[in-house]
Each structure stands twice: as structure tokens, then as C-alpha cells.
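Following are the structures in question.
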Structure 1
Amino acid sequence: MPRKRGSRGSTSRSQLIEETLISLDRSRGPLFLEKDATAEGYRPDGQRDPVRCRRGENKMRISEVEAIDIARAFSEKPHLKGKEGEVLQRVGRSLSFIGDTSRPQRFDCPLLEDGKCMVHRIAKPIECLAELPDGSFSAEGRRSLERRDQLNGDLFAGRWEFKAIPLMLAHYMMDREGPANGKSGSTLRKEQKRNQSRRSTRSHDPRQGSGPVR
């Protein structure tokens, strides 16, 4: 996994990570719309069948950017605060029998709680969201997966890893001095939308006159 960087260039690096997380979150939008439009085979809440998230069937892997997004969500989302320890305990149990490899491995997803994904609407891995009930992917799903790979390649200069969820979370959720320190993509994207809305409102405010908004 990429080494930590020093303070030199850290601001621009932080901005790049934030832009990447915003783009990743934007990639989830069409997939949620697809689920809403195709109710057949999905639970009413849009979640995956929890059986597919357990060791018997689950081999899900995630990328570095997705792991960063999940780790950030646990540090700043109110409903997830205090649950990081529980997730890491489940991660630890999985690490006792899976290997440090990029190949697919079976494990219980540590993000599954009471039959639901803890990060479903805020930092869900793209493949978990894109996979259709029959295990295939739609054209929209494939585009989102390609976009995820591109974002990782751009951020890590082509040197990024794709491993089982417990392996990736163990690295990033326990590294609070690295890129996992900050706001998640969903939070950053909401803030971006609010700022754009404010600028748009001000630009149409007759009290501002015809000149540029300052």
C-alpha cells in the first residue's frame, strides 16, 4: 500500500483525495437510481441479501479509495461513531483465517450489522452496489466499476491494491494519521452541493447588481 507522505505537498494531496472521494460518491448515484427503478430481486430498503455478505458466499474485495472512504465515514458520521471498535473486532476475526493476498477469499463482511450494511447510503463499495441479484452487472454498473478503477489509478499513480474488505479496513481504519483522516465522500459532496447552491442564489440576487458576485 502507498507510503505516507510528508508535509510537503500535503495540502494539494489532501485536496486530490477529497476530489477523488467526491467523484467516487458521485459514481454511486446512478446505481441507487437503478435499484430504485428495478425493485425485482431487491429488498425494499435496497440492501443486499445478508446471506451474500456472509462467509458462505462473500468474497467481496475493495479498492484503496473505497477503504479510505469507509474509514472516514466511521470517524465522522454521527450514527457510526463508537462502532469502529466493533467493526475492527470482526475484521480481526476474519484476519485470523484469510491471507494477505489480492485473490478472492471467503469471509463474513465486517460491515454487516443486524442484516444490514452499515455504510449502505454513505460509503458502500461500488461492486456491492453494482452487483445485480443474479450476480451480473448492468452497463451502468460496469461504468461505475471502471470509474472506481480509474480514480484509484489516478490517485495512486497506478500502484493501488484490491483486496478482501477486512484486509483493506485493517490498514486504513487503524491509520488515523494517513489519508483516512478527514470527511467521507458523501459529506464532501453534500457540502459541495450546498456551496454551489449558495453561489447560484447569490448570482441571481437582484441586490447584487449586474456585476460579478464577490
Structure 2
Amino acid sequence: YNAAHMAVPGDGPALDDVIDFTRHQLEAIAAKGELRSPLAEQVARALDHPLPRFTKLLETMYYVGEYAQEETHDNTLLELARLNSHLMRSLHLRELKALSLWWRDLYDTVNLPYTRDRMVEVYFWSCGMIPEEEQSRARLMFAKTFGLVTFLDDTYDVHATLEECHSFTEAMQRWDDSAVSILPEYLGMLYIKMLSNFKDFENMLKPHEKYRMSYAKKTFS
């Protein structure tokens, strides 16, 4: 069932048939109450969110607790898994604290109250996309980038006029401090902070990684 959900467009109808068949069988078994814990919880979760489409971080949190219920579990392995979970939680809290302080400063500085306050949501998304412990820098950059995207999304979709949108797009394509002169006053600080944050991103990269910023700027603008 889970393996079939790794299908990609073009794989044909066979895997769709596999999903339909296995789902029907799993639902029937679950309805009869024939599954014991923790398998029952794992099946219920898979029927709701197949494993290839579920956040690895959340699946790990669930599985650590479920593994302890298995008769054949290894106590040493279980203890190491719990320790790793605590370490990851501590890392995530530090990252979220840093991002919250960054976001609050940015939100207050640009002073665009129509923008959604959604940094926690964005960070959760970042953890889902980049769960590895060693990828802390990438998680922070990803979260900050999409925090900036939130300002753009809400400005373009619900607040700015068509003319103001054209002006901001032109400024983004220039990617230069002088372009702030063509923007309405209320968007000037947002533009300046966007440029400065991307400069900060570049400073976070090692010399051999800095070429990536040209692609990031091109995509962002």
C-alpha cells in the first residue's frame, strides 16, 4: 500500500489498482478489529496519510512510541531513538526562537499589518521539507525565504493596486537599492529588508556556495 503511493505520473493504472485493492483490504481488516497495537495505529495513520506522503519528522515521533510496544524491541535502540528525539526537539526550539525574533523584528519594521503572521506555520513546513539535523542552516534560510514570500503574497493578492504590483515587480527585477524610489512609500521598507536579508543569506554561504545566490535571486524575482 505504501510502496504503491510512490508512483509518479506515467506509471500507468496498475499502481492505482494496487492502492484501491490494498486500501479496501486494510479498511476491512481494521473494521473487524483484528489488528493489535501498535499495528492498528500504523494502519489507521497510513490510510489517512500514506507513508511516502507523510512528514518524516512526525512519523518518527509516532514510531518511537509505537516501537516501545513491540515485543521484540531493542531497549538500547529505543533509548537512543528517544535521546535523538529530545536533541532534535531542543534544536527545533532554538531554531524557532531565532526565527520568531527575526520575524517579529521584520514584521514590526516593514509595518504591513495586512500580512499574515505565520512564521510558526512556515517553520513547521520547513521541518517537513528539510528534517535532517545537519541541515539547520538550510531550514532557517528556507523558513526566512518563505516568510518574505508571505509579505509578497499578501501584498500582491489582497492589498496592492495593479500599478503598485507592476512597480514592485520592476524593482525586484532591478535588485538594487536605488529601485526603492519607484515604489509607493509603504512598500519601500519591505523592499529594503528583502535585499538585506538576501545579502545575509549570501554571507551565510561558504565561498564555493555563493554562486547559488544568483539562481535564488532570479527565481525570487
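What follows is calculated from the coordinates using simple rules that are stated; it is not laboratory data. Note that the structure is predicted; figures quoted are calculated from it, not measured. Cβ atoms are built from the backbone, for glycine too; each structure is taken alone.
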Using FRET efficiency 1/(1 + (r/R0)^6) of positions 50 and 106 (r between Cβ atoms, R0 = 41 Å, to 0.05), single out the structure from 1, 2 with the greatest value. 1
Here percent of Cα pairs over 23 Å apart, for residues 74-169 alone was calculated and came to 34; which of the structures 1, 2 was it taken from? 1
If we compute relative contact order in percent (Cα under 8 Å, 6 or more apart) for structures 1, 2, which one ends up with the highest value? 1
Of the structures labelled 1, 2, one was used to calculate helix-only ellipticity at 222 nm (-39500 (n - 2.57) for each DSSP H run of 4 or more, over all residues; to 500), giving -22500. Name it. 2
Once distance in nm of label points 7 Å out along Cα→Cβ at positions 26 and 122 is calculated for every structure in 1, 2, which label goes with the largest value? 2
Supply the structure label, taken from 1, 2, corresponding to FRET efficiency 1/(1 + (r/R0)^6) of positions 42 and 186 (r between Cβ atoms, R0 = 35 Å, to 0.05) with the calculated value 0.10. 2
Of structures 1, 2, which gives 63 when percent of Cα pairs over 23 Å apart is computed from the coordinates? 2
